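In what follows, structures are represented as structure tokens.
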Structure 1
Amino acid sequence: MKRKLELWAYQARKFRPLVKELIKRDLKVKYRRSFLGYVWSLLNPLLMMAVMSLVFSHFFRFQMEGVSYPLYLICGQTLFNFFNESTNQSMFAILGNATLLKKVYIPKFIFPLARTLSSFVTMSFSLGAIVIVIPFTGTPITPYILLFWVPLVFLFLFSCGVGLVLSALSVYFRDITHLYSVVILAWMYFTPIFYPTTIIPDHLSLLFKLNPLYHFIAFFRDTVVYGCMPSSATWLGCAVPGVVVFLLGFLIFRKLQKNFILYI
């Protein structure tokens, strides 16, 4: 397994120019014929935050004691949107590049990896929206904010692992694309994005904590919103799923990629 990972790392370095071009292509396609272009990566989370803050803080009465609800909301929203976009894009990575794969040899994992990276770039722009919201909400900045990148790295690994599995399964089972839309919707409501964790009943607390996105978002909020050091349980809750799911995705993709050419 170690050799295979080293081979993937070597191939990723070797095909780095191709990865960059694929990322550029994905970003250009996403913002093609858009007047504001990349600015939407900044505006979209701000507008969504404004709408959802109005709905959930006024109509559903979700209030956060001592914490800005808009900042709480946009932090969870930004991370979940990255996961949602990267996995959905990765799911079509192999099928969408079938013509190219039939003509020349390219390591197949390059395509879901490039999709995840392009979504990560989009999320990086969206982080600027959080930077704008922090001073407007009067949230104090503490040294712990310097750890904001840690959950993003583990979330990237987790998303990449899920994306590898989805991209491989969708080659053999096209229904996976329809099923995943239902799964991701349920996953969104199962993750405390727009509601506070305090409303989760005690008897369901453990069940919610089995959700890896719960810990990624909790870690990010601890450093940005609450200005505190995440607990050791939160560190483990991010590191273990991130690494384990990435390795599982690697193994499953490597096993299933052998017969891709027969199905694409």
Structure 2
Amino acid sequence: MLCSVYPGFNKGSGLIVTSNRFNGNIPKTIDYVLSFVKQRMNHSLIKQSEGRINIDAFPERALFEGIVNAVAHRDYYLDGTQIQVEMFKDRLEISSPGGFYRGEKFGKTYDLSGIISKRRNVLISDILVACNVMEASGSGFDKITEEYAAADERHKPYIYATSDHFTLVLPDMTYAEGIVDEKLPVLSYAPISNGTEHDEKVLSYCYYNAHKVSEIAEILGISDSTYLRKQILENLEENGYLIKSKYSRASFYKTNPDMVLLE
């Protein structure tokens, strides 16, 4: 088991807050990871007229079920591999060696309840059931879904799987913005005069490559309108955050790297 904490949203910076490797039997492995995450995860609260509601970054039952699932269903015949638990600013990732057992093939899915439980390691699973760590019905993913039932779309857990590993992603409930789009870089910049709620995503989307107005509209989920062209794009251009160019009749926009800082 390899447990790591990163200060940002990905591993790109090369910075690691801590990285601990653990070898042990299955019960001790589960206890170690639970302790590792609980000691390092964030806590918050919501004030109400009468009292308050405490919030943990990762609901305890969801965290427990995710770890047990990884331990119970990993492929132990893949030499030189380990379960990886990685904490980022916006999420926790639990990656287990081996694709889904017996042919489950998908890239990314939020439908955790729709995944059919198939046991790769029958003996390990039976023992965990006997110890009341797992349920014979294989309802661990259902419990994770229940724990996040009240969360908004930005805080929904999901799984992505490849031929050689599958990863459960648990959003950090104390991080208000939700999971940051993995495909977009995270930027910091000075406040923008007359800025809009879309500025951050536009600048991230146009950081590496220039994009047409229609492409920017699609990534924002809004129409190619006067509002987009005037109040968002032209305002960013006038403030020096976007650089405009033309090819044929189409206008392209690219983020000015001198005005932003890549985190």
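Rule-based calculations on the coordinates, nothing more; no lab input. As the structure is a computational prediction, the values presented were derived from the model and not from experiment. Cβ atoms are built from the backbone, for glycine too; each structure is taken alone.
For FRET efficiency 1/(1 + (r/R0)^6) of positions 51 and 147 (r between Cβ atoms, R0 = 35 Å, to 0.05), which of the structures 1, 2 scores highest? Before the final figure, lay out each step's value.
Values: 1: 0.75; 2: 0.95.
When FRET efficiency 1/(1 + (r/R0)^6) of positions 51 and 147 (r between Cβ atoms, R0 = 35 Å, to 0.05) is calculated for 1, 2, structure 2 comes out on top.
Work out the source of 3.1 here, i.e. which of 1, 2 gives that when distance in nm of label points 7 Å out along Cα→Cβ at positions 11 and 43 is computed. Among 1, 2, the structure yielding 3.1 for distance in nm of label points 7 Å out along Cα→Cβ at positions 11 and 43 is 2.
A value of 2, 9, 15, 16, 16, 13, 10, 7, 5, 4, 3, 1, 0 was computed for P(r) over Cα pairs in 5 Å bins from 0, in percent, for residues 99-210 alone; which of 1, 2 is the source structure?
Values: 1: 2, 8, 11, 16, 18, 16, 13, 7, 4, 3, 1, 0; 2: 2, 9, 15, 16, 16, 13, 10, 7, 5, 4, 3, 1, 0.
The structure behind it is 2.
When helix-only ellipticity at 222 nm (-39500 (n - 2.57) for each DSSP H run of 4 or more, over all residues; to 500) is computed across structures 1, 2, the figure -23500 traces back to 1. Suppose you compute volume of the Cα convex hull per residue in Å³ for every structure in 1, 2: which one lands on 149? Of the options listed, only 1 reproduces it.
Kindly point out which one of 1, 2 the value 17 was derived from, the read-out being relative contact order in percent (Cα under 8 Å, 6 or more apart). Answer for the origin of the read-out: 2.
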